[in-house]
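Next come the structures, one after another.
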Structure 1
């Protein structure tokens, strides 16, 4: 009996071996076949299968019980082996950064191929793995396989959540804040960053309006983010409504108004500067002088905005003196005054002269003025006024009194030119000295001229010495008299004035050696008698009063 064929085991530990003998020859025939050890599939025939590695013997027996044997040595490859080399778990929850690597297979029939499930490729290293279980299977040239499992893990999810946010109080400001809670999950070792700005902590400050992103990064470089939208109120706005400028230079008639504020946080308050003008705290103020006035509105958040008003005023209304003519003669009305045309103010000038209504009132020049203070007031189109005062002077009054002494008349005004008259108006030719001695009794007066001014004295009565004695030793003048009577006497006397009804209307004492001045302005016009009552005389002098 001879061996026909043998098939060794393909995979270590398998039972795929086969053995076949040729049909026996010789002997007595009637052959039977027995395979040992065991009873492999096909035992009793010339071919058996399902053999494991080892020595298998086929014994043939003929009809005579004669036997012969042949041995088969069924071989197998060394065990196919696949082992883990390394593993990289997923860095970030939900990521696909896992990796798994096997060592190059050993044993088997060589010609190894690798496959990964559920994914991973056909090499010894699988990449891009998510968390889960992965199996690597190696197959050799005989189709034998071995497998190894990897469990790829991942950290818990890195989580970042909002804690709080503070929006901007004032439009355009940078008072916003945002805060995140401390991150959880991931690999720990957290760092924080804010975009587009905000720093590296859990709180970002100094933020303007906009969207801000906080990103947390763990020790594995994993990130999570949260967005904040920082808002701001609409811009606080304040606009001018109206303005009234000062009417008169230096006045305080300016006024301004703003429209009610808009935007911001509401709850508006208004403040006007400088000072505290009338209406401060409201949208309108009055009583303003020229200059810049600022209204500042503040909302409920303390935000402010301002608007400036420039209150103007006309240039100062000005009135200046051009010329002045003083009164030529005391008591006259020849004064004149002229102002230059007014300047400044609002134009449309009118002129008013006071007191009274002098000739030319309403113009820049007036005439016919008496001595005194005259005021010109100019008024412009806004009702503004300014004034200038003229002091019109006059020469001192010419003394128009005459002194009589022992029949000599002397004008009391010195430094003048003189002309004497016999009353009422008879010129005494050549009598032009300050003193005049009448040659006959009568009434006399003098015309006195100083410069261009001329005055007349009242008439003075001159009596001779005989007349003086005859008339109870007193003389009076002028006669007729007006308002004032002068009396001279040699001795002190008690005199009375009697009217035509015999009634005493005035009593007085006349002193000797002086000129006595008697006020008769309270007596009516008429004819009176002056009597010396000190010696019970019934004689008297006639007095004519022309008040």
Structure 2
């Protein structure tokens, strides 16, 4: 690789460079799928041109589709150019990178299906100097996880190893990690018969986003925030994961999943744990994972009698997105016309520990909402005495609790525009004293003026280094399912037509969700942020 192919990027300073990535071979199972084309290969190529991969490595794509090495390389080249146009694409760099790309068709589940792969990886060890270090990326339907793990073991490609063992073997697993508590425990039990926990990397791409990674830096590297990050100073916390998209042809999957399983159990609870965690004793992976696990264990269970008070579900009807009319969920392809599956969920969470006692965490996520964005908003308490009462420029009919007059709010913008915003009061210029609320904004793109590495770049790089800090650990996954399970069972009765049926649809596409969500947060005198 020529030096000109390496992109200088200050945002890469956060990536660990004290350790180099060992030579390796990565096997992507499900390499003909969208995830590989849109995320995985662009991420690997970006790491390559940024000089973060070793000189000797190989990538083997596998799926049921029959194609040659050259056809696979051409397909991946087109995917990178299509889905990662911001990458600096140089033909010479690509040719060097592509020389390590290979493809092997496979059924995955048949006995001996990976025997040929085992032989081929030995060939790559000699040809590319991979050192026998292997990463297996399971970019497949979750139903294939167990048979794939079994076949990898049968072909002697994986076995239990310690962190320090060489050569190493690692397996990356995409969410969902089970369909409910029982299936999650069964999957983990199956995995742990073959692999040690240190070899398993459960990927949640939200944890690889710059603003999410910056939460710990913001809290623990700055002296001004952490002293205020507690029940004495924080009034409440709001976390929003909103999408304008519908189910996008994934009707059968979403019918079985719903918003609670698809977003709340994993992405949302991981964000909650990062915001609420105690300072870790070090930057070692297990230290931060220990603290996040404690938060999840401190979540107050939502009992059956508390469901109506602490949780709201919704389903979108027809409406308008960006001026275009879109169908309701029940009119989507391969969705039951009387479906009781939720496309929206809002919860009031309570964390029973000393730091957060009495501070509600309001979380919401949904499809076909007014905007696509993800943010965390820390709402601080009002000043104990309003010295400037009457100087806020209130208009007729405007109340003190209107958003324009709310207390200080720190917003962590996760997507689409990654950054941080702090809302504070200032004097409006003029001969009289009038208070005006302004935002102090930091944006990654404008501050550094360079491309922000994708979440998959960071997560894949961390896995190659053996750093599991940003990956979900088995106890956290289990605790998340244990928290969600009672609510799942309550709502699943409706899906099975065994319980009260929700009044769906209950929000229009292009809105901010059902009115019940406003009532949920309004019951404690709060309102959702205007986004």
Structure 3
């Protein structure tokens, strides 16, 4: 028989490898869409022109991110021999797989089933699964925060305080990949842990060393910014990386609390109900399993949730590092034989829902297929294959229900999460990609533009927005021009194709539009655009 340590290592490695496969399958043939476009342009310019201290757009350094993640994509692409969505997403997918694996390891420190159920809830969290299959810098912070928590928790349980020193290189990596926020988030979680432990010596040590790392990193960042783009770029880096995040915002301070109910479902709503139950029973002095550990998980969540609510700039992905703790809290009622009514009700309700997951997704698949046919989308959803797979999964769940298996949750939750992953990969993701597809439109326009030897000009479009979606799909690199004055359309003597949103085109006066010819109307991502040229200087000639 294999020693238990070897079995644990095999489980960990297997989980990591399977996760990487799930998070990268089918990516090579997909086009880049949405928020990935900006990061892909970073990688594309690095691929064409070589690495630099900061990622570049239009051959100009971009101040909001360090170049570390872009350089990692560049190295992966060099190893494989070309740049595509697979090579661009692979580093993020690996970070997500490590996060998933370390979440399992954290749960396993207390109860093996806790780790299994936490993994299941992570996989049924839509934002985590979606981020794992995109270029996501916040997954680096998520992975490093999870690893730091595992190190300090394992060191406490196994009585190996020397392991705690490993968190400092991880703090430094957080800064390298995500800037100051990449160091602050894991540091905050670790400091909250030692505050609850009342280990003030360790708290002071971690705080001071982290402050030193932050000071060194920030100084180095400013020096590199000055070297890369002068004083103007240095001020942009300071504004974007630090001061800009504290700017005013229209979003309320409770934004993350309310938005997470949907964006981080199912884990967040379940964790919220579990937390309310834990607080209620703790107040009434009921003895619950592993309350010290639960309190540290809650501190992990709260330090991120509250800390990220203070800056004015708020985006759902910024609180992604809290999701492993959320998944572990959500898994709590399923791990132990709780007698409390709140946990019993929650457990029974979710188990019944999970029993029906495959059936729900079969119905949703048929509805999605009908919708695509009604909209006349040229999209193959593999409806038959996914229906067969989900039907087989549903049959297994019914069998488990009838046989009254010991620890049925250990089978129900993994099968339900498998159903969710299959539905996302085969139905949700293809539909999202189809809605945002851009490549065919760009290739068609570029063929016409090249045949007319015309320049590419964007009218009233911000270089950091819609044009990026066009540039990453161009067969050949070319520097576009940007104009804001409608008179420049008439003044320009050279043949040109102009691209603008339908809103801006509609606002052009009749004395200008009568001399214009629309080449094509379409979408760049989800943005409707018009491609036009001047009649006399383009087609008439």
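Summary of computed values
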{"read-out": "Which of 1, 2, 3 leads on distance in nm of label points 7 Å out along Cα→Cβ at positions 291 and 419, largest value", "value": "1"}
{"read-out": "Which of 1, 2, 3 yields 0 [helix-only ellipticity at 222 nm (-39500 (n - 2.57) for each DSSP H run of 4 or more, over all residues; to 500), calculated]", "value": "1"}
{"read-out": "Of the structures 1, 2, 3, the one that 14 was derived from, the read-out being relative contact order in percent (Cα under 8 Å, 6 or more apart)", "value": "3"}
{"read-out": "Comparison of 1, 2, 3 by mean projected area of the Cα convex hull in nm² - largest value held by", "value": "1"}
{"read-out": "Computed 53, 33, 18 for Cα extents along the principal axes in Å, for residues 323-434 alone - originating structure among 1, 2, 3", "value": "3"}
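Bear in mind these aren't lab numbers, they're just calculated from the coordinates by the rules spelled out. This one's a predicted model, so the numbers in the text were calculated from it and none came from an experiment. Cβ atoms are built from the backbone, for glycine too; each structure is taken alone.
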